[in-house]
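> Below, each structure is written out as structure tokens.
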Structure 1
Amino acid sequence: MILTEFRVHASRRCLLDIAGLELPSRGLVGVIGPNGAGKSTLMKALAGVIPHDGQKSLEGGWPDPAGIGYLPQDFTVSAAMSVAECVLLGRRERLGWWITARDRAEVARVLAHLDLGALAGARMDRLSGGQQQRVLLAQKLLRDPRLLILDEPTSALDLHHQLEVLTHLQRLSRDRLVLVSLHDLTLVGRFAEQVVLIEQGAVRTAGQPKIVLHSMHLDHVYAIDSQILSDRNNAPVVIAHRPEERHPEDGNDGDIRQCNKHSQLTLLRP
């Protein structure tokens with residue numbers, strides 16, 4: 001995916017300003033940044049929910065709406081429809097007068113992947129927030145999209161289902177591009193192949209998790225004093241401390257963290 005002079009405005013205010021960014025055409029890409037940095041604005045613009053200036057392309061073109069699966073943050077369903085009916089709406093453009101056995105089989109398959117098979121007949125308005133979140137993700141997956149855009153898809157999930165959902169998305173990303181915004185930087189380090197760090201509507205840096213999830217970038221953007229460790233698979237683990245809790249022997253040089261907030265880093269296709 002290539003973005004060129006990609007900007008979003010609200011009246012006279014520029015909410016997002018990305019001069020240039022190149023991402024792989026497939027894989028799981030984590031989008032990170034503090035609250036209000038512009039992550040959701042980027043997701044909405046790519047999904048076609050809000051207008052933008054500039055160019056975007058994915059393998060020379062751009063998927064039509066049916067080829068994009070977009071899940072906004074904090075979206076809930078208050079209707080009394082069943083889980084299976086809600087998931088079927090993900091294929092509404094292709095449904096005829098009758099729901100076929102194949103349609104039902106596809107719904108069952110997607111629900112099973114997200115550990116929701118037992119809830120197929122349950123009412124959406126009686127589910128927990130985390131259960132609804134997984135059902136809505138299943139709805140987007142039923143479309144088999146070329147581009148999957150998910151804004152904080154694990155925010156309401158427990159630890160087990162966070163891992164299950166991200167593992168499934170990681171598998172799906174082998175033949176499509178999956179953009180996921182997350183606040184848990186350790187999950188980003190574990191599951192994302194590439195990471196984009198947004199600060200004040202601009203790309204501060206982008207690259208592999210071990211490059212982006214570094215104190216040099218995180219401390220400045222998040223106003224923290226970070227400690228970067230490694231898990232048993234050598235993926236980065238981010239521990240945040242309050243800056244005033246920093247000990248002199250920790251050794252992070254404050255001058256290193258004063259990078260240009262509008263710096264851009266282009267990712268090359270693998």
Structure 2
Amino acid sequence: MPEQNESVDGDVRGALLRLRRGTGLQVVFGGLLHPGGGALRIAETSGAVTPALVGLTVSAGSGLGGKCLALSRPCAVTDYPSARHITHEYDGPVSMEGLRSVIAVPVVVRRQVRGVLYGALRDALPIGERVFDAAVAAARDVEQALAVRDEVRRLVAEREEMRQAYGELRELAPGVTDPELRARLLAVCGRLESASSAAGAARVPEVALTPRETDVLAAVASGATNAAVARRLGLSPETVKGYLRSSMRKLGAHNRLEAVVAARRAGALL
């Protein structure tokens with residue numbers, strides 16, 4: 001799974017870089033929760049001058065990020081060292097990096113917190129509304145990428161499970177001595193095969209995506225954000241949005257995730 005992990009870390013990295021460039025935050029960092037566990041690992045930083053934050057594990061309820069995890073909502077402090085409404089297990093790394101004003105925003109996919117993005121200043125200044133909104137938007141970018149990746153993984157797993165079940169039935173049928181039972185098994189195999197073929201034939205044959213629309217959707221299906229798609233394909237973010245809007249209109253989809261799923265069902269994406 002290394003490639004997948006690198007792709008997920010890339011989603012976080014890209015969102016953090018855009019957040020820092022767009023807001024003037026001096027340091028941004030973040031990461032995702034360990035699979036099957038409640039601890040958050042800080043995997044990405046930008047603007048840090050020490051390695052103190054990298055690899056830091058944050059538990060729910062501990063520190064600002066832990067409070068964000070526990071409450072599943074953005075949290076901020078104007079002066080981290082003296083903040084009274086958080087615990088101070090991580091004062092050491094925070095002090096080494098010289099952070100004072102910090103915001104933490106959760107990455108939430110289907111009501112489950114999957115990670116946290118942080119932004120920080122080395123001065124005790126209030127986090128303005130513009131910075132707050134930008135941090136929330138960065139978290140939304142990561143959420144969308146994770147949601148698309150989850151859905152693609154689910155569809156692939158379902159398809160593989162059906163393929164395996166069909167194969168097992170085909171193997172079992174010749175060994176069944178009861179003619180009636182064998183015929184029923186073969187009939188079920190036929191129905192599965194017909195259903196698979198019909199699904200392929202019924203995959204919105206009237207949809208005719210352009211090569212560029214297909215390129216954009218394929219990149220989105222890999223979990224890339226609009227900005228990442230633009231860099232990968234040499235397009236502007238606005239052009240990417242235009243291709244997405246056109247694709248969604250053709251596919252009858254209301255968002256990126258629905259467009260990817262509909263395109264796969266239509267056979268427009270592998």
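> Match the computed value -8000 of helix-only ellipticity at 222 nm (-39500 (n - 2.57) for each DSSP H run of 4 or more, over all residues; to 500) to one of the structures 1, 2, and report its label.
On the way: 1: -8000; 2: -18500.
Among 1, 2, the structure yielding -8000 for helix-only ellipticity at 222 nm (-39500 (n - 2.57) for each DSSP H run of 4 or more, over all residues; to 500) is 1.
> Hey, another quick one. Of the structures labelled 1, 2, one was used to calculate distance in nm of label points 7 Å out along Cα→Cβ at positions 85 and 189, giving 6.6. Name it. Could you put the intermediate results ahead of the total?
Values: 1: 4.6; 2: 6.6.
Computed on structure 2.
> As an exercise: relative contact order in percent (Cα under 8 Å, 6 or more apart), calculated from one structure in 1, 2, equals 25. Which structure is it? Spell out each step's value before the answer.
On the way: 1: 25; 2: 15.
Among 1, 2, the structure yielding 25 for relative contact order in percent (Cα under 8 Å, 6 or more apart) is 1.
> Which one of 1, 2 has distance in nm of label points 7 Å out along Cα→Cβ at positions 165 and 229, as calculated from the coordinates, equal to 2.5?
Corresponding structure: 1.
> Where does the value 0.99 come from, among 1, 2, when Rg/Rh (Cα atoms, Kirkwood Rh) is the thing being computed? If you can, show how the numbers build up before the last one.
Details: 1: 0.99; 2: 1.12.
Working through the options, I get structure 1.
Throughout, read-outs are computed from the coordinates displayed, never taken from laboratory work. A quick note: this is a predicted structure, and the numbers were derived from the prediction, not measured. Cβ atoms are built from the backbone, for glycine too; each structure is taken alone.
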